1. Looking at Cα Rg over 2.2 N^0.38 Å, point out which structure of 1, 2 has the largest value.
2. One of 1, 2 was used to compute P(r) over Cα pairs in 10 Å bins from 0, in percent, for residues 153-192 alone, and the result was 31, 56, 13. Which label is that?
3. Taking mean count of other Cβ atoms within 10 Å over residues 17-24 from the coordinates of each of 1, 2, which one would give 16.6?
4. Check the numbers for relative contact order in percent (Cα under 8 Å, 6 or more apart) across 1, 2 and tell me which is largest.
5. Have a look at 1, 2 and say which one yields 1.12 for Cα Rg over 2.2 N^0.38 Å, for residues 113-184 alone, as calculated.
6. To test your reading of the models, identify which of 1, 2 gives 0.70 for FRET efficiency 1/(1 + (r/R0)^6) of positions 145 and 209 (r between Cβ atoms, R0 = 35 Å, to 0.05) when calculated.
7. Please compute distance in nm of label points 7 Å out along Cα→Cβ at positions 41 and 65 for structures 1, 2 and give me the label with the greatest value.
8. With helix-only ellipticity at 222 nm (-39500 (n - 2.57) for each DSSP H run of 4 or more, over all residues; to 500) derived from the coordinates and found to be -20000, which of 1, 2 does the value describe?
Structure 1
Amino acid sequence: MAKGIVLVIDDEPQIQKMLGVILNHAGYEVVFAASGEKGLAELVYKKPHAVLLDMGLPDMEGFDVLLRIREFSDVAVIMVSVRGQEEIKVKCLESGADDYVTKPFSATELTARLSAVLRRKTTQGIVNEIFNNAGLRIEFNTRMVALNGKALKLTAIEYGLLTSLIKNAGRVLTMRQILREVWGTDNEEKSNSARVYLNHLRQKIEDNPAQPKRIINEPGIGYRFNLI
């Protein structure tokens, strides 16, 4: 039985073939669309669990397709492009993309990113009660946080950062998104404070803060919470 349906919106036959092999091997059913309009139609008809969306399409920009998708669907969307500029990644992430993969990429990287965004979509509905992952436990109703059975003392800001990251586990949150969620503002003057608090949080929840496995920095973009 397939893990889910993945819609690939890309007009390059070689890329379609490569992605088909990778995704089929990983256990997914794959649907293809070679244009933005065709992709939007397949999204409605096939109801995929995730979309791999190329930035450069023959009829419209992938970014515009993303905006159209977000008008009616919260399906997981991973942008795929040769354009690796940080500002483009940030623009896509802040407009509703769940992740961004730059070509060329490995099969392992792509399937790991896909699994992460699908896992996040699956767990969103239950994160309001209790979160449990590799010894880290949060009871949201009581704001209790424990690591390996030992209660942790977090400041209000550390708790806000942790819960915001966990509710978006597997997805990169840009610094502006983090500031809006935790401080209620996207004033960049708060960025340094946010980084300090994130480092303090790492000291409390990471086995080895120098080599973090949970809170991962995406240089120039933001932070990602990894489920381990």
Structure 2
Amino acid sequence: MFIVNAWNWLLDAASSWSLLAIAIRLLFALIVGLIIGIDRERKRRVAGIKTHILVCLGSALVMITSQYMMEAFGDVADISRMGAQVISGVGFLGVGTIIVTGRNQVKGLTTAASIWVCACVGLAAGIGFIEGVIIVLVLLVFTLKVLGKLDTLVRKGAKEVDLYIEFVDNKALLTFCDKIKADGHTIVKMQIGKWDGEHDLPNALFSIRTKDRDQVSRLAVELRRLKYVKSVEEL
């Protein structure tokens, strides 16, 4: 009974307009940014604890400021305008975490998405929608922790593998394609890379579908043993 009463008091306090309400909202914004940032920091991502906390606190303050303007100036102020700018503007920050490598690997999408979600949760905390903040926080932790492992399991069960391969010469590329077909595999996609002939070796990106998923883990190892293959990297 005490927990229920405390919970109701917290929600009522957060939804009111007072110094205590502002403190509660900003505290919840900080907690959400901290929890999401810890997950990103543990995975050595460019946007970690401080970035997520700052985004969440900043967006919460924007929403509080919007409400303050409405309380101070009445209906003259548009309470949704500043929040809308946060949702669109934070996208530029997220784009900065997305990296496309020279091998056409895209990295940082999850971090960019987490930054955007942090901004949205911050807006909810800033307006006092604590119930939504807590529910989304639980779902975020579930997504990053549990579904992240599910994503890994799904990848392990796939029959396709993406490989970046460097060859010793130009003829080796054709020889390699013939061998893949002869072994019963299928080249789903092939993208030949650029090389200057002096410093770079002939290279290509391959999406290869194996006959069964057990061969996915062994394929890269087997290809490294070929004399005309210089290096193999699984993407």
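Nothing in this text is a laboratory measurement; each read-out follows from the coordinates by a stated rule. Computed from a predicted model, the values in this text were never measured in an experiment. Cβ atoms are built from the backbone, for glycine too; each structure is taken alone.
1. Working: 1: 1.06; 2: 1.45.
Between 1, 2, the highest calculated value is found for 2.
2. Working: 1: 31, 56, 13; 2: 23, 52, 22, 4.
Answer by label: 1.
3. On the way: 1: 16.6; 2: 13.8.
It traces back to 1.
4. Numbers: 1: 13; 2: 17.
Going through 1, 2 one by one, relative contact order in percent (Cα under 8 Å, 6 or more apart) peaks for structure 2.
5. Numbers: 1: 1.12; 2: 2.03.
Among 1, 2, the structure yielding 1.12 for Cα Rg over 2.2 N^0.38 Å, for residues 113-184 alone is 1.
6. Values: 1: 1.00; 2: 0.70.
Going label by label, the one that fits is 2.
7. Details: 1: 1.4; 2: 2.6.
By distance in nm of label points 7 Å out along Cα→Cβ at positions 41 and 65, the leading structure of 1, 2 is 2.
8. On the way: 1: -12500; 2: -20000.
Derived from the structure labelled 2.
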